[in-house]
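Trainee: Next up, some structures in structure tokens.
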Structure P
Amino acid sequence: MLNRIIGGGDRNCIWELRMSVDALGRLCELLKVQGGLSDDCRVSIPEQVIIFLIILAHHKKNRTLQVRFYRSGETISRYFNKVLYSVIRVQSLLFAKAVPVPDDYIDPRWKWFKGYLGALDGTYIDVTVPEEDKSRYRTRKGRISTNVLGVCNQDMNFVYVLSGWEGSASDSKVLRDAISRRNNLKIPIGNYYLLDAGYTNCKGFLAPYRQTRYHVQEWAHGRNTPRNFREYFNKKHSSARNIIERCFGLLKKRWAILRSHCFYKIKTQNRIIIACCLLQNFIRLNMDSDPEEDILLENDHVIIGEEHGGNEDDEDEMIDIVEESNEWTAWRDNLAHEMYTEWMHSRID
């Protein structure tokens, strides 16, 4: 079975496992050296990892893998969990670093957002929970889901993921937890993330103007040009912020296990969500061309920034509250006026 997947070259490997043969080898080495994954007399590390990736990529049931790999159900389950724990152990190596946009940046998508670290948003992923917990996990649309907070940098790599909150929890509540917990989302004072109008506009988090158009599609193909500084700000904000939406879109497209209910314990389901995000970062780092992402780029015309190195300095003072302030509101207004004024002058010229 391994020869049929790996021996068929990158085409088969990418279809089955979502990564090339070379990337698979690097992942196995990483999980062995840094993640504590080990061979035993029954199942090799490559087979363990392949079983794990097939389950994530295609949401195959245990009994399907039993037939395909000639293994017992207990063996499939045991090695799935071993690889899952191993991936989680290397999260510090696989989560990307958020590097602020410098003052001299000229890319039109980002140049106005000096100090911008990336974008964040929440997404719902359907889960299976005991009957007595369903009311807490039920969303406003009646789905049984977990509310996942995802944060990515401008290169569309995940920086931070918080999975586990019930679907009934608001996005703002999840964000407050993310910046206050021990393993928290770190935001140095002077930097910020972009988020949508469902969140509070406050220090460290730059939201668009509410009750004002802010979806990038509303200005598609040159229609409906902005009529004032708030609409123009929202247009530029949306263009920069929707990178997190594309990040989530690629994640769910790549890993079928995130698109339908699975029947692991809820704690395991939350680990699976984080593992999928980590593996997405790994694939983007270790493959020059990714067919899944290429399709997304063709459909959405995405412009991705250059790769940046990480910022390891955690000694800066961090933002630890989500609270509106007149100072931050005034800063946004000044930025919006400046952006709009330059745009109007450019139209006259």
Structure Q
Amino acid sequence: MLSYIQITAGEPAPWFTLPSAGSPAYAIDTAAGRYLLLCFFGSTSSPHCASRLKAVLARTDLFDDSFAAFFGVSADPRDQDGRLQNRLPGYRFLWDTDLTAAKLYGVAPRETGRSGAGLRSLWALMDPTMRMIATVPFEQDGSDIQRILGILENQPAPDRFAGMRLQAPILCLPRVFEPDLCEELIATYEAWGGELSGTMRQVGTRTVGINDLKFKSRRDCDITDQAVIGRIQTAISRRVLPEIRKAHQFIATRMERYIVSCYDAAEGGHFSPHRDNTTSGTAHRRFAISINLNSDFDGGEVSFPEYGPDGLKAPPGGAVVFSCSLLHRVSPVTRGRRYAFLPFVYDDEAAKLREANKTSIVPSQAQG
């Protein structure tokens, strides 16, 4: 007898990365922050597919990438011939030909191979933190269409999905760096300049650095002066690490990278939604520390889409501290430059993981 994974309401929805109509590797967890509706229809050749796609494509009032986003998931390689196209905002299509996502969501049985034997069709609706609201199987009479759309229609605004406004589980700490240290770090950047900073993406077993200016526009400058590094270490160890220990019962013993980063309005400085530990080369990272060095800029706020749209702008010398697992973004800087010091901290156990995975990292390369 075939067996299927069952995901009930309130459980975390599985993450996956699939090729899509617009990207060779779309990570579903980066879409969090609004309601997500997945439709596992199997193939456009299915007699049940057309009516369901027609129904959701007519609901642009729901699927606008602000309230909700729709993802059609096809297991049929023939659907990649252009018959399914993303329609932004709101609508995207993913290719699940090896049934990776289908197995995770109980669409394909655990025992099936690439043949797709026992494949079912269903809807999966999740909240902005990617916890399951409902799964609804297709019905012969099509009643599932109105059922799933009705459930979505009755959801509150994304920033009230829990019945109240939420605060992301982060720390906001003023007075981490002294004013003169902030000024010295900015002066170092101005003297040496910065180089484009890429993002790390998992490609097979390798962690590859990608320079994709549509996803991230930022320049970084390494800090090498040992006296300055000593001041930084003292400030963080005495003013940040005790707060991490108090709030999260985590004892950080290591720090990664000493950089001054610059988000420049002239270059469209920003960082799209991402997590900091989703590749083998970054899996050791535990907490990110974002310390603003100046305040004379507009935009450039850090936000956490899973917990609402509000952005945070720490005062100069102040830090925003958060788990590397949290989805976060930096909004475009619209005036001036935002300077920040952006390290990661971890512990001795994570250091072993970093050492084991360091050979998987590939230097940055251009994209697009």
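No lab work stands behind these numbers, since they all come straight from the coordinates. Everything quoted here is computed from the prediction, not taken from an experiment. Cβ atoms are built from the backbone, for glycine too; each structure is taken alone.
Trainee: To test your reading of the models, identify which of P, Q gives -5500 for helix-only ellipticity at 222 nm (-39500 (n - 2.57) for each DSSP H run of 4 or more, over all residues; to 500) when calculated. Present the calculation step by step, with values, prior to reporting the outcome.
Mentor: On the way: P: -14500; Q: -5500.
Going through each structure in turn, the value belongs to Q.
Trainee: Here distance in nm of label points 7 Å out along Cα→Cβ at positions 50 and 290 has been calculated and equals 2.3, so which of P, Q was it run on? Provide the component values of the computation, followed by the final result.
Mentor: Numbers: P: 2.3; Q: 4.7.
Matching structure: P.
Trainee: Which structure, out of P, Q, was distance in nm of label points 7 Å out along Cα→Cβ at positions 10 and 26 derived from, given a value of 1.2? Don't skip to the end; give the middle numbers.
Mentor: Details: P: 1.2; Q: 3.1.
Comparing all candidates, it corresponds to P.
Trainee: Could I ask something else about it? One of P, Q was used to calculate distance in nm of label points 7 Å out along Cα→Cβ at positions 2 and 282, giving 1.6; which?
Mentor: Working: P: 1.6; Q: 3.7.
The read-out was computed on structure P.
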